[in-house]
1. For FRET efficiency 1/(1 + (r/R0)^6) of positions 105 and 249 (r between Cβ atoms, R0 = 30 Å, to 0.05), which of 1, 2 scores largest?
2. Assuming -5000 is helix-only ellipticity at 222 nm (-39500 (n - 2.57) for each DSSP H run of 4 or more, over all residues; to 500) as calculated from a single structure, say which of 1, 2 it is.
3. Suppose you compute Cα extents along the principal axes in Å, for residues 33-240 alone for every structure in 1, 2: which one lands on 47, 40, 33?
4. With distance in nm of label points 7 Å out along Cα→Cβ at positions 73 and 289 coming out at 7.3, pick the structure among 1, 2 it was computed from.
5. Output the label of whichever structure in 1, 2 has the greatest value of FRET efficiency 1/(1 + (r/R0)^6) of positions 57 and 113 (r between Cβ atoms, R0 = 25 Å, to 0.05).
6. When Cα extents along the principal axes in Å is calculated, the result is 78, 47, 43; to which of the structures 1, 2 does this value belong?
7. State the single structure among 1, 2 that was used to calculate relative contact order in percent (Cα under 8 Å, 6 or more apart), giving 17.
Structure 1
Amino acid sequence: MIEFLEVDNLDTAIEKLYTECVKTVFATLQEEVLLLNSLDRILSEDLISEVEVPNFNRSTVDGYAVVASDTNAASDTVPVILNVVGSVEMGTEYKGRVNSSECVYVPTGGMIPDGAGAVVMIEDTEQISENKIVVYKSIGEGKNVVVSGDDVKKEDLILHKGKKITPYDIGLLSSVGIEKFKVYNKLNVTIISTGDELISDKENLSKGKVLDINSNLLESMAIENGLNVTGKYLLQDNEKDLENAIKNSIGSSDIILISGGSSKGKKDLTSFVIDKISSSGVLTHGIAIQPGKPTITSFDEKSKTMIIGLPGHPIASAILFRLVVLKVIDKIRKVSHRERTCTGILTENVPASQGRTTIQLVNIDDNFNIIPLFGKSGLIHRMSKSDGYILIDRNKEGYNKGEKVKVYYL
């Protein structure tokens, strides 16, 4: 039986796993998707615009396109008179030209005619005859005009490799006419939840038994982060069953998450079974983090499968999934902007566990005051009520009330 190894710090555990996983094909596997099927997918290529947005000069207001210098002396007491020589129709090109002392009516979003360099708002004018207006306000060159290419220029890098596609990105890509592109393949995940005390339904709930939390928790987190859950097991603490579940999953999964059975207890078999099956053996057996110390990492090079032993503690299991598994995937794929953070001021002192990175759940109020959620370890309702967590460095004794801290949103 493997002895509990000297624990790694969080950065070392991530680097060990990354060094092995970066060799795998899942770093490069990609597929082409249509724009409307791309939400939350991760770009595997840079996207370059082939057009300008807008591709013509546009008005941002309803008004009159003018030669800006014609309005230099305009005021309420001394207005400028201009000749109206036409009007712009939405969606059409105006064929004429605006010369000095002339203007053309243009609606919001309409094309600015050649010769005009600004648009005076209709509120700052008055029509005095069918073909004449007076202008009561001086405006500068470019006022109320969006110039061709102001938003996007041709050959601009508009989205970079590793970007997670948002609805706003879909809007941007629509504006430049990009209809399909390459994204990283979704990785396949198997979740194995272990423990003699675990049951799957409340009908069999009795003293000493608890309902399995981590299977559904981890499945939801995996789906939220663009992974495919292709298998789930709920096992008792049995070496053969765990070995069979891993062997059955290892060929079809990119990631195997094993919840529970990762500490040094009598029936904690995860590290033993992983070491027996995986070509790399156990890379990390224990991380200096609280909660979450009994975390195991491995990578089977033959099947190209990441194998992670997560704590049975639901809060620790969820956060270590973020801090280790997602972090390694993102590092390999150069993913950006997955992690949402903010800063705020602590409302209370927060102590740390000596020698370990400490995870502290918090709430964030409307004024970005950071309120620690203290309570007994392992209570899942604390995570459900929290907005995020802070990390306290293992070499720090804690944070004091009034200190500025960084919060990671859940």
Structure 2
Amino acid sequence: MEKIFSNRYFSIVTQRTKTPMKIHEYQAKAILAKYNVPVPRGEVALTVEEAVAVAEKLGGGAVVKAQIHAGGRGKGGGVKVARDLDAVKAAAEKILGMTLITHQTSPEGQLVRSLLVEEMLPIEKELYLGIVLDRASSSLIFMASAAGGMEIEEVAHDNPDAILKETIDPGLGLQDYQARKLAFGIGIPAPAVNGAVAAMKALVKACLESDATLAEINPFILTKDNKVYALDAKINLDDNALFRHKDLAALRDIYEEDPLEVEASKYGLNYIKLDGNVGCMVNGAGLAMGTMDIIKYAGGSPANFLDVGGGANAEQIKNAFRILLSDTAVKAVLINVFGGILRCDTLANGVVAAARDLNIQVPIVIRMEGTNLEQGRKVLEESGFNFTVADGMKDAAEKVVAAALGAVGGGKQ
């Protein structure tokens, strides 16, 4: 039987408490350059003409790279090495406007709206540097590997000893001895060690001061003249800390996000698209995980989840319904709410208003517990709508899965 409490659901839902805001490679490199991490010369281009103009400033040849929030761009045809201006133009024409599909995009792919045009460098070695938050030890971990230019997850799985690690003290940053140990450990020659140490320490400073949850350089290259560069860069920013970084918040590219997630964020709602047919409206990340698990136990599959939070009002409930039902995969909806700050009668009034104004056609199963439960039940009973009020989570899950199956098969609630 499929594992019910999937790591995927856990990672998705826990983003609610520490959500990363992704940015483009060129934006990440701009941050790194601010902290004196060496990066190749280059500029972003939005048109073919701009791409050719950037390449001309770089001397003719250039690397043309698609800018989307996903890795694996090279394998998908989104990175081209162009030896002259004609080749740059051809590469830009091919990549700009293409729908790029990689292992990190949805099956539909991602439209390429911008390019990074960079100088070509004489690569001697491709290495890996990265900083991640290790929740088990509540520490930032600096990782380095001689196996750069490939998926670090594959390296970790196939040869974990190839990844060297050092714990970062946030008050001190990466210490010289730690950086030197890593540099020599991944095979950087003595003439390049000082440059590598400086780049590693600068990467840590950029990560800490930007409130990043991930800072990665892959590949971190050594050139034939013993210089080091961040040939590629990825930074994820903690959106709970963006109030401290107005300049970084402005880097958000909503075109790279799910439109419904963007719409939900306008109303202080948290929406995540999944791949089933049962829509889930909850209040709280823990309840969301429990709700999705019990739907799986009942034989169903969540289509999404929408967390209205603890203090939602009737208008937010209405908007939540509108967003949730915009997903055409949804065949039935389970509302699973514990009434605390969000009282059950407030929820019920919001649900009734949504049903009245949005002409909801799919079955709605409601499980409520907590403050003003009886008042909430009365609102639903007197609404005139055919809501199904469940008695507990197990009952709710069984009823919503049956309703979804009936809808798929052409039946009615």
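Every read-out reported here was derived from the displayed coordinates using simple, explicitly stated rules and does not represent laboratory data. These figures come from a predicted structure and were not determined experimentally. Cβ atoms are built from the backbone, for glycine too; each structure is taken alone.
1. 2
2. Only structure 1 yields this read-out.
3. Structure 2 accounts for this read-out.
4. 1
5. With respect to FRET efficiency 1/(1 + (r/R0)^6) of positions 57 and 113 (r between Cβ atoms, R0 = 25 Å, to 0.05), the highest-scoring structure among 1, 2 is 1.
6. So the calculation was done on 2.
7. 1
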